[in-house]
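Below you'll find a set of structures to go through.
Each value in this text was obtained by applying a stated rule to the coordinates, not by laboratory testing. For clarity, every value in this text was computed on a predicted model and none was experimentally measured. Cβ atoms are built from the backbone, for glycine too; each structure is taken alone.
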Structure I
Amino acid sequence: MEPFTKHAGKVVPYDMPNVDTDQIIPARFLKKIDRVGFGELLFYELRYEEDGSPKPGFTLNDPRYAGGSVLVSGPQFGIGSSREHAPWAIQQYGFRAVIAPSFGDIFRSNCYQNGLLPIVLSPAEVDSIIARAQEIDGYEVTVDLEAQEVRDAHGFSASFEIDPFRKENLVQGLDDIGLTLRREEDIASFERARG
């Protein structure tokens, strides 16, 4: 997992509440057995017409937001069924962080496990970021995990909370497997002692 300490990137505003995991990655794409190729499937039903052409007016199809790496959305982002594919799709599209007033609990946990940073800010702070992204071409924020802060070059700054264990894992780039491998010698010693 790629470590996360600080990231500066263009904001993509997706001002919608109650975005569920089936909107993020439709269930029919969950049959894939490898962890690649999900980025182009992100928001598939919302992004594309039946013939596969991009839907005009959808945020991710707007050239102003091309190359964006910080997704900002409304409350209850990632609600619904548990699927690790949702953070995979978001991350593989190119996002490093998602900012919203609230998240679905399982989605949030899956984000942490995959190196995608979910940030909870107040509704007013989220609205401010969305408005700036819609008004300022190429609007960027810096997400500073170590300082637990989101800021821009226009005077915006907001602090966020994160569990210290989750923060340390992201900074170190450790998922559950990485955490286990840090104890590899202890595990081997235990196995040798069991004989």
Structure II
Amino acid sequence: MFTGIIETTARVVNIEKENTNYHFTLEVPFGDELAIDQSMAHDGCCLTVVKVDKEKKQYVVTAMDETMLKTNLSTWKVGTEVNVERSMRMDGRFDGHIVQGHVDQTATCTKVVDDNGSWRFYFSYDQKNAPSITVPKGSISINGVSLTVVDSEPGMFSVAIIPYTYQVTNFHNFKPGTVVNIEFDVFGKYVQRLLEQYMQANASVR
């Protein structure tokens, strides 16, 4: 489990394909602290460390075909900057919101507005396949970053980004057309599922 508070960014240094799997080698400042079997969120997608080179501060994660299809990992190239967060410590502060690292789907950046000191980013997503919805002041994870929804309409939402988040995460690379990973608020997903079951039950009674 994660909190959506990005520690730093990692850089993709190598990509290898093996059958339907992709092996990504990344370089990160704390690479010498990592261990095999450790879980890390990469742009919000939970992946397991399978190899570590402590001297080079590099490590390898593997993504299966299903992950490649449902996330933005298929857009990664050598040099891509990726948001990373190690799993939450139980003795630490919970500064973000509950992020499982299970990407629901991708969204596309449609507009970036300079708010004179901060930025407003607008995103669109396929509402038909969405497991949840966004609500104003609700939580959402974008590329693993815990954020608060500002505007919310069917299939569209916006978030406000302060300078610190803009600089520390890969938000500074976003532009119209950028594909990102989104994870809806887990509590919202449960509420939506319960409401769907309730509506179905009432419809069958009639």
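Identify which of structures I, II gives the largest calculated value of mean projected area of the Cα convex hull in nm².
Largest calculated value belongs to II.
Using the calculated result 4.5 for distance in nm of label points 7 Å out along Cα→Cβ at positions 23 and 111, pick out the matching structure from I, II.
Clearly, the read-out refers to II.
Of the structures labelled I, II, which one yields 15.6 when mean count of other Cβ atoms within 10 Å over residues 47-54 is computed from its coordinates?
II
If helix-only ellipticity at 222 nm (-39500 (n - 2.57) for each DSSP H run of 4 or more, over all residues; to 500) is calculated from each of I, II, which structure is the one that comes out at -9000?
Working through the options, I get structure I.
Taking relative contact order in percent (Cα under 8 Å, 6 or more apart) as the quantity of interest, name the structure among I, II where it is greatest.
Once relative contact order in percent (Cα under 8 Å, 6 or more apart) is worked out for each structure, I has the highest.
Just checking, which of I, II has the largest value of mean count of other Cβ atoms within 10 Å over residues 7-14?
Evaluating mean count of other Cβ atoms within 10 Å over residues 7-14 on every structure, the highest lands on I.
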